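Okay, got some structures for you below.
Since every read-out is calculated from the coordinates, none of them should be taken as a lab result. These numbers come from a predicted model, not from an experiment.
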Structure 1
Amino acid sequence: MRDWLIRNSEPLQAVGAIATAFAALTALVVIPYQVGQADRIQRDQTAREIYREFLNLTVQKPELATADYCTLTDPKSLAAYSAYADYLLYTADQMVDTSPTWRGTMASYLKSHMAYLCSPELREANDDVEGLIADLGLTCKPENQCQ
């Protein structure tokens, strides 16, 4: 056996080098894939936590979920509603980014807040709102805005 190993040491070393190179090449492909998958899983989990918090907020403050932006005059109510609607936007953005299957759910939440979402103040402050609204198939129409 020893003689065979000595006679075939060069071919065995070549096979070992090829195996090492193959393992390194495989690692170059597999590791970025694994890192990408771990990142996707983490983003999905974070988005779901954000959604749970949004639902919790909606249950705790149903008056914000059903508020009519156009009739709010009290600064405290207006600030609370704006924060709620902004959190809804953030939640929608996170969920749609996680999976397009959330578009319908998020659009249904946003539909009842179109007056705020179409307000000039919000649209001037945040360019991304218009893109998210369009991505969800919603549009700002004159009837969506306060008179």
Structure 2
Amino acid sequence: MKVSARNVFKGQVSQIQEGSVNAEVVLTLPGGEKLVAVVTLASLKSLGIAVGKEAVALVKAPWVMLMTESEGIRLSARNCLEGKVLSVTDGAVNAEVVIELAGGSKVYSIVTRDAVNELGLAAGVSAMAVIKASHIILGVPA
């Protein structure tokens, strides 16, 4: 599968909580990190998503927000993934920041150069990738 999303996370569905219209799907990554995605019940059924099955989570890099000082802050975003900045690649306006999670997965984020400076993002700095559950697109093997 070739996709334009910078973040492609392969994992196993570990939990599903169905609501009246949507379902929360928890995907456990190989390193143990968990991603929560919200999908419609129609998508859940048409994709055959079930506990124990393999799935892929796609997240475009601009949808990944970054934080460096998270102590005492509570967010509504379901996915807050801690790691260390692996690299920062500057562009004319934006920069690509790569965070490596403890389990080895990499999270790519596109943020402004101003944000890189304000947050002090550089290789080795601890940072948190924040992803809303509604910004995760799930796919399954054909």
Structure 3
Amino acid sequence: MTRSENMARIRSRDTKPEMIIRRGLHACGFRFRLHRRDLPGRPDIVLPRYHAVIQVHGCYWHGHDCLGRSPKTNKSYWGPKISRNRERDALNTSALRAAGWRVLIVWECCMKGAARWDEKELIHAVADWVTSDSEFGEIEGIRAS
């Protein structure tokens, strides 16, 4: 399988991290909409009752600091690509907040690897944020000191 075939198989919706959050919120009684096209960036989860959106970001694709590495091949393509993704994410977050939406970003690293959260604790943290008055939040992997 070539690199392009492999990359083409990576989904933008219904990813495992996104499904963990969705199932957990649903089990807690939250009801939501998915990928609303009328909102900037088509947020992964939209909770209209709480005027809140949740974005579940993959650490590689959205350039999270937890990686500590850059792409090893085709750097001339992937470097600018990931930079553009970060810029677009910042613009979408700003537009959502300007429209009165509360924004939570959940990073993939909090669900995978050594830094992962306990799933129940993660869902509890997300649910607490949804019901709070906080306008912006981020949930990342636990950093080892």
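Work out the source of -12000 here, i.e. which of 1, 2, 3 gives that when helix-only ellipticity at 222 nm (-39500 (n - 2.57) for each DSSP H run of 4 or more, over all residues; to 500) is computed. Answer for the origin of the read-out: 3. Can you tell which of 1, 2, 3 yields 15.1, 46 when Rg and Dmax of the Cα atoms in Å, for residues 22-93 alone is derived from it? So the calculation was done on 3.
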